[in-house]
Structure P
Amino acid sequence: MNANRALITPPKLSNEKSLKTLIENRTVYNLNHCELNLFETYKSSTLVPLKFNDLVVTSMLRGKKVMHLFDDPGFEYLPGETVMIPSNVEMKIDFPDATKNNPTQCLALAIDQTKINNTLQFLNERYPKEGNDQFWHLNYQNYYFYNNVELATTMNKLIKECMSTSVTKDALADLTLQELLIRIVQTQTIKSIDDGVYSEPNSPINEVLEYIRMNIRENINLKKLSDTACMSTTSFSRLFKRELGISPIEFVINEKLKHAKQLLKNPTIQINEVCYMAGFDDSNYFSRLFKKHEGITPKQYQLLYVN
């Protein structure tokens with residue numbers, strides 16, 4: 001189950017006759033400011049080294065890898081997940097399940113550092129963050145995250161442009177690269193909130209996050225959130241969407257569903273109780289919303305934790 005992971009549409013696999021190797025067979029698409037690499041592996045192998053001269057954004061498309069990065073423990077890497085790796089950092093990769101009938105496929109997008117710097121400078125000048133000493137930046141410690149719909153959609157657009165034969169593909173890819181970098185920063189921000197390490201001390205979003213946590217069982221509306229931030233609803237909505245990539249109400253719903261999932265780990269609790277304790281008024285609506293986000297009903301989710 002890939003709950004909460006938005007999948008990128010994988011390109012077609014290479015023709016068997018065109019394969020140069022069964023381990024990390026590489027297809028490259030070069031553009032002005034980025035290089036799209038598609039890697040396919042058809043054979044089980046361990047500790048395969050790989051390194052790029054530029055920052056690289058990698059996303060799994062098919063199968064499973066085990067990634068070894070920095071001094072951190074190895075971790076499973078699955079479709080719907082992205083890893084961002086700084087330049088000249090060597091990764092080592094295991095392919096425990098790869099076969100000719102079950103290959104892995106992964107994209108690695110190497111991005112020119114000048115493009116990254118120019119994009120972040122543009123954002124800081126045109127769309128400055130609230131508070132002192134707060135800037136748009138990539139967090140290289142927050143390098144592993146799940147794709148949301150916005151990030152996966154942008155990656156799909158970029159793959160399409162990179163593989164295009166259009167004379168305008170470089171210009172369109174440049175615009176999509178900017179969007180991708182914005183989506184990555186927003187996705188990292190949401191992950192830092194989920195991990196409890198969000199650190200923007202002067203941002204009004206801090207007060208809002210605390211209010212949501214303290215009132216998760218209540219009916220939380222946009223007016224109350226904007227009042228908590230001491231902003232108009234329009235200004236607050238614009239700030240929140242810019243920082244996190246989703247609307248305040250979408251974020252509230254996600255937080256309520258996360259709270260519901262924690263409650264559902266108790267096998268004795270009733271679904272109606274979970275509904276109201278997570279701040280939903282209608283159990284049918286709650287069940288439909290839960291299934292839309294998680295792919296299974298609340299009851300099916302609860303049964304996963306029954307011994």
Structure Q
Amino acid sequence: MAIMACTGFNIFIFLLTLLNNDVNSYHAVVVIHGVLTGSDSMELISNRIQEMHPGTQIYNIPNFAGWSSLESMWHQVQEIGMNIMYISALFPKGINLIGYSQGGLLARAILQTFPNHNVRNFISLSSPQAGQYGTRFLHLFFPDLVCKTAYELFYSKSGQHISVGNYWNDPHHQELYYQYSNFLPYVNKEKNSTKMPMFKQGLTKLNRLVLVGGPDDGIITPWQSSHFGYYDANQTVIDMRDRSIYKDDLIGLRTLNESERLVLITVSNVTHNEWHKNVSIVDNFLLPYLD
């Protein structure tokens with residue numbers, strides 16, 4: 001079934017490309033939705049880009065909509081990644097990539113897992129890049145689960161079949177996080193992997209990495225995770241630049257920053273469910289980075 005779905009998707013985007021191959025003013029854009037939603041939730045972004053950048057070809061990824069967005073992150077990375085590589089092949093001069101919420105973490109992991117991509121600019125829109133630890137976030141999926149005990153579910157073999165468990169980063173149970181989490185510690189190069197060299201290469205080849213988040217998000221916790229900042233054991237937020245992932249340049253963040261290719265954007269008064277539904281966000285913080 002997965003092969004058939006992928007094939008159908010490939011045929012769809014190939015026909016769409018044929019219909020629009022006369023307009024190449026801007027590089028094509030791939031958009032990835034967040035958790036528990038689908039491609040329809042990203043239509044405002046897609047439509048606004050096409051309105052303001054006429055001729056832009058948009059590929060709004062339909063995979064893993066609704067509850068299927070809770071499937072394991074590695075499974076989603078592989079399937080969506082193959083689709084993005086297919087799209088990339090249609091545009092030898094490169095494409096741009098936008099990921100919202102969980103979709104931004106998926107997009108980043110895809111770039112690392114498929115280092116031969118030709119993505120030019122990647123925009124992460126309020127995504128838990130350093131992990132997630134927040135009750136309000138949990139209650140979107142598990143109404144009776146709380147932060148203090150969530151590790152009992154997520155740091156288990158069964159819990160690692162859930163996307164949320166793959167990036168749940170409990171600052172009070174780091175030993176269990178490193179022992180059981182089979183996704184985030186690897187893509188952040190906090191654990192050894194044979195794929196480590198390409199995990200860095202997939203990001204450092206970008207023209208620009210844009211990280212967008214804000215203090216009024218309310219769901220991504222801490223909100224600084226959208227900028228690779230995170231809690232220490234005392235739940236004090238440590239800025240990205242003071243964390244090993246940056247100082248040791250584990251995935252290329254320092255390389256990107258020192259070459260002026262890392263952009264950190266902080267926007268106040270925007271809640272998590274508004275980032276992808278706010279025209280001003282698109283106009284001010286997405287369009288400038290879509291060439």
Structure R
Amino acid sequence: METILITGGTGLIGKALNECLTAANYKVHILTRTPKNEGEFAWDLKANTIDKRAFEGVSYIIHLAGAGIADKKWTANRKKELVDSRVHSTKLLYQYVRDLEIPLKKFISASGIGYYGSVTGNRVFQESDAPGNDFIANLCVAWEQAGHQFDNLSIPVSIFRTGVVLSKGGGALKKMNTPLVLNALGSGKQALPWIHIDDLCGLYLEAVRNETLVGVFNAVAPEKHSNHSFMQALARTLKKPLLPLNVPGFVLKLLLGELASIVLEGSSISAEKTQKHYPFKYPKLFTALDNLYRKN
């Protein structure tokens with residue numbers, strides 16, 4: 001039985017991935033700031049320390065850790081936390097793998113579709129496209145560069161630029177699903193690339209199993225939606241009204257500051273490369289929402 005080390009394993013995606021990998025007969029180690037259960041090990045980014053026992057028998061690392069992008073306003077301190085929790089944590093993992101000479105088969109990391117910048121338009125971005133030049137784009141660039149350090153150790157690297165993850169257990173859908181009515185945001189024309197959490201876990205599992213799945217991949221479903229068409233589908237699934245007036249952009253800017261950019265703008269992202277390696281279980285939005293809400 002091979003062992004996989006997950007960072008961010010106690011979060012929404014990490015918990016689901018833990019279940020997925022365990023069901024596939026892998027042993028899972030989890031890095032967390034506050035280990036409580038068997039198989040959990042401590043790390044401390046400020047102290048630059050990781051419990052070495054976490055690496056015992058590990059063949060793969062899946063790096064999901066990172067402070068929530070949309071959880072708080074982007075103050076200077078918050079921006080530093082967003083960067084350190086991703087970039088510094090990746091560099092710390094690299095240092096331990098290098099110094100302990102861990103024989104990793106692959107390093108697999110999350111990234112974000114924010115890599116392409118907050119752009120609303122007709123362009124569909126592919127993995128080979130240049131990055132944007134805003135805060136999140138620069139963050140994703142630094143995050144991915146830190147991950148590619150493992151190339152120096154001849155360890156294959158897979159990186160998933162992830163869209164909005166759909167899960168009934170929390171995350172974006174919980175924030176969108178207001179008690180009585182639903183609203184689109186801003187113009188409603190901005191793209192909203194999404195992926196069902198089961199497909200995201202399936203992608204990570206495929207990266208472990210498939211030696212050819214190396215490089216950068218967009219972790220988004222093939223079917224494209226704008227913010228407005230996404231909210232229409234969600235309203236229809238939940239049988240709730242969708243208000244004809246969108247939440248004005250200036251209101252979101254007042255409430256969220258610079259953070260508002262990630263909901264008021266959105267790039268359309270290609271899943272073409274990813275589909276060559278992975279057959280999506282939920283390629284269409286209505287099917288994904290139906291699974292999350294109507295059948296549970």
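Here, each number is a calculation from the coordinates, and none is a lab measurement. This structure is a prediction, so every number in the text was calculated from the model and none was measured. Cβ atoms are built from the backbone, for glycine too; each structure is taken alone.
Looking at structures P, Q, R, which one was mean count of other Cβ atoms within 10 Å over residues 109-116 calculated from, given that it came out as 17.5? It was calculated from structure P.
Structures P, Q, R were shown, and volume of the Cα convex hull per residue in Å³ at 160 was computed from P. Identify the structure, out of P, Q, R, from whose coordinates distance in nm of label points 7 Å out along Cα→Cβ at positions 165 and 237 was calculated to give 4.5. Checking each candidate, the match is P.
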